[in-house]
Structure I
Amino acid sequence: MTSPVPARLSIVTLGVVDLERSVRFYTDLGWEQRGDLAQGITWFRTADSWLGLFGHEALAEDAGLTAVPQRDLPAYRGITLAANLDSRAAVDAAFDTVQAVGGRIVKPAKETPWGGYSGYFADPDGHLWELAHNPGFPIDAEGRIDIPASDG
């Protein structure tokens with residue numbers, strides 16, 4: 001049976017205080033940008049979806065909510081975004097790039113109890129990203145991971 005709400009993540013939109021600063025951060029990471037900044041929103045291609053950047057207050061308004069000032073947001077907001085990489089060396093290289101372009105390392109990469117290698121950084125607006133290598137989640141040629149079904 002097909003659900004009227006498909007299990008699909010098309011776009012993740014982040015509310016940002018300074019759109020140009022955030023665009024510069026993600027383009028400096030080497031991400032492909034689309035859209036016209038003059039419209040107040042832009043997108044970055046990911047392996048199987050898009051990352052949107054939209055003004056912090058404008059995103060709240062679009063959702064019919066009142067924005068909490070950026071300075072009042074907690075460091076941990078109940079969500080992280082993640083990018084899985086093919087190796088520990090790739091994770092380390094990614095963290096080097098993040099730091100070089102102004103990202104804040106929240107937790108340096110280290111071995112994990114689940115047999116992988118993982119760490120966290122924050123973008124200029126404090127959005128948390130995990131960079132990880134999980135040998136149990138194979139990455140295909142397009143950069144998408146596969147999470148195997150459990151035995152139970």
Structure II
Amino acid sequence: MSTHRITVNGVEHTLHGIDPSMPLLWVLRDLLGLKGTKYGCGMALCGACTVHLNGAPIRSCSLPIAAAEGQRVMTIEGLAEGNSLHRVQAAWHELNVVQCGYCQPGQIMSAVALLQQTPQPDDVAIDQAMAGNLCRCGTYERIRAAIKRAATSS
């Protein structure tokens with residue numbers, strides 16, 4: 001058991017008595033109460049647990065807290081600024097992307113990272129960036145449309 005320091009959504013946290021191998025996902029959900037990031041497969045294959053680590057999308061279910069030590073983590077809860085949705089969240093809402101919604105936090109976090117890297121992505125870039133995020137409901141066309149909408153609203 002050890003002490004770990006991370007910054008989550010701009011807030012610094014010092015976590016005491018944590019097993020260094022505990023996945024970041026469980027730190028976020030169980031210790032910090034940030035329930036937006038979802039557990040899907042536990043093997044970094046589905047993308048439901050996607051968060052940003054220093055601006056890059058990562059799978060929090062397979063990243064031990066020790067690897068996030070001193071890093072900046074952004075979760076779905078950290079995207080909106082006050083009452084203003086992030087442009088990707090707004091596009092998701094405007095185009096009614098969500099069906100069951102379970103995978104959507106991870107989808108949105110991957111889409112935000114894509115637009116930060118490629119402000120005007122084409123279909124190929126979108127498909128490549130989003131390939132690791134699975135949607136049981138099959139809302140892929142709406143996801144692509146929302147990413148394109150968010151790209152034009154920057």
Structure III
Amino acid sequence: MEIEIVKGIGRGVTSKSAFDAALFDAGIANYNLILLSSIIPPNSTITVKTKHGFCDDKYGYRLYVVLARMNQIEIGKRASAGIGWVQNGTGQGVFVEHFAEDENDVCEQIKISLGEMIRRRGNIFNISDIKYLTSSILCYEVPVCAIVAAIIKNEGW
């Protein structure tokens with residue numbers, strides 16, 4: 001299974017429109033998002049992409065994602081979000097998603113959470129194999145949103 005990880009940022013008059021702008025930036029605005037938890041199935045490969053390649057014929061499809069999201073409405077503060085992951089040789093693994101005002105805090109939370117998740121699973125993953133992708137945007141004038149999404153599958157109705 002191929003899993004894409006994309007990120008986006010957005011600004012809008014409302015927090016909801018900022019979220020939609022961030023989804024649009026990531027190429028996933030025209031899907032119905034179905035949120036998943038943190039387990040990466042065996043035989044998975046993960047690819048980080050600039051933007052998901054949306055096709056008009058998939059408008060309204062279900063998109064199964066692990067999603068990290070943060071909205072910010074306070075001028076001068078940041079919205080930062082990130083997804084971290086670790087896999088073993090079989091391709092199975094775990095995701096974790098975090099958000100904070102500071103991108104460095106997001107990275108630190110990802111490393112701490114994945115470290116605990118690795119230990120809880122009997123160290124079948126290597127902590128040195130942790131990877132992550134973050135997104136961040138400064139709020140000025142209007143609300144903002146930062147997202148990172150791991151796209152597991154899209155499916156029609």
| note | Output 20 (relative contact order in percent (Cα under 8 Å, 6 or more apart), calculated) maps, among I, II, III, to structure I
| task | Check the numbers for FRET efficiency 1/(1 + (r/R0)^6) of positions 9 and 89 (r between Cβ atoms, R0 = 30 Å, to 0.05) across I, II, III and tell me which is largest. | result | II
| query | Given that semi-axes √(5λ) of the Cα gyration tensor in Å, for residues 33-112 alone, derived from a single structure, equals 28, 18, 12, which label among I, II, III identifies that structure? | reply | I
| task | State the single structure among I, II, III that was used to calculate distance in nm of label points 7 Å out along Cα→Cβ at positions 49 and 81, giving 1.8. | result | III
| message | With mean count of other Cβ atoms within 10 Å over residues 73-80 coming out at 20.0, pick the structure among I, II, III it was computed from. | response | II
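Laboratory data are not the source of any read-out in this text; all were calculated from the coordinates shown. Keep in mind it's a predicted model, so treat the numbers as computed, not measured. Cβ atoms are built from the backbone, for glycine too; each structure is taken alone.
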